[in-house]
Structure P
Amino acid sequence: MLAAGAADALVLKPMALGGPSRALAAGRAAAAAGVDAVVTTTVDAAVARAGAVHVAAALPDGGERAHGLATADLLATDLVDDPVPVTDGRVAVPTEVGLAGGAFDELLR
């Protein structure tokens, strides 16, 4: 689609694309082709949402674009408290080492 110039925008769902690395590669390819990329979730739990936040932030102009990341409330429960909540349409991108600092450490015990 990108090579054919058949897209104005590309919707990236990291978990459907095989993970954050593949989604980021697709987003960068879209940017190189002059196509906007938007990151959304597949109504994922906290771990995948945190990964999607990093993908969105890493895209060219990703931090200034509206993405579809406010999906936590669509789940009845989650694995852990949300380390990347959407508040007033904004997400604070974690800066600690790892996906979200130590937010998921309890899942590894």
Structure Q
Amino acid sequence: MNHIPRQIPAGLESYKRTPEFTPDNLPSALRSSHSTKPGVWGLLQVLEGQVTYHLAPPHTASAQANAGDSIVILPEIEHWVEFSIPGRFYVEFYRPIPDAGFNFSSSM
């Protein structure tokens, strides 16, 4: 994979949100390679500053987001984040809406 989707696909619903992270409270687990659970998408929302999102090998993509921007996090894809410019962000998590007919393979 060498691309990052631009938006959360239809058929998903938000179900959880992290607290706001800053350079002072960003957990080391988010600064190192990790992934979401099967079927769980994330939407990283930058409130201030700039965040860089990296896909872990064997993937090659990365993306930068400024205040007001967001980055889609795919299920089960290893990644990590770092602040390029100090600020704040949070992650909102999404899962398939029951009986919505969401098809992961057709959403990529």
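Every read-out reported here was derived from the displayed coordinates using simple, explicitly stated rules and does not represent laboratory data. Owing to the predicted nature of the structure, the values given are computational and were not obtained by experimental measurement. Cβ atoms are built from the backbone, for glycine too; each structure is taken alone.
From which structure (P, Q) was distance in nm of label points 7 Å out along Cα→Cβ at positions 48 and 88 calculated, if the value obtained is 0.6? Kindly include the intermediate steps, with their values, before the conclusion.
Numbers: P: 3.0; Q: 0.6.
The read-out comes from structure Q.
Which structure, out of P, Q, was helix-only ellipticity at 222 nm (-39500 (n - 2.57) for each DSSP H run of 4 or more, over all residues; to 500) derived from, given a value of -8000? Before the final figure, lay out the partial values.
Working: P: -8000; Q: -500.
That value comes from structure P.
So distance in nm of label points 7 Å out along Cα→Cβ at positions 32 and 80, computed for just one structure, reads 0.8; which one of P, Q is that?
Details: P: 3.3; Q: 0.8.
Structure of origin is Q.
Matching task: 23 is the computed value of relative contact order in percent (Cα under 8 Å, 6 or more apart). Pick the structure from P, Q. Display every interim value, and only then the final one.
Details: P: 23; Q: 41.
Derived from the structure labelled P.
Thinking only about mean projected area of the Cα convex hull in nm², which of P, Q has the largest value? Numbers along the way, then the final one.
On the way: P: 7.2; Q: 6.4.
Between P, Q, the highest calculated value is found for P.
Quick check: 3.3 is what I get for distance in nm of label points 7 Å out along Cα→Cβ at positions 8 and 72, calculated from one of P, Q. Which structure matches? Please report the intermediate quantities before stating the final value.
Details: P: 3.3; Q: 1.2.
It traces back to P.
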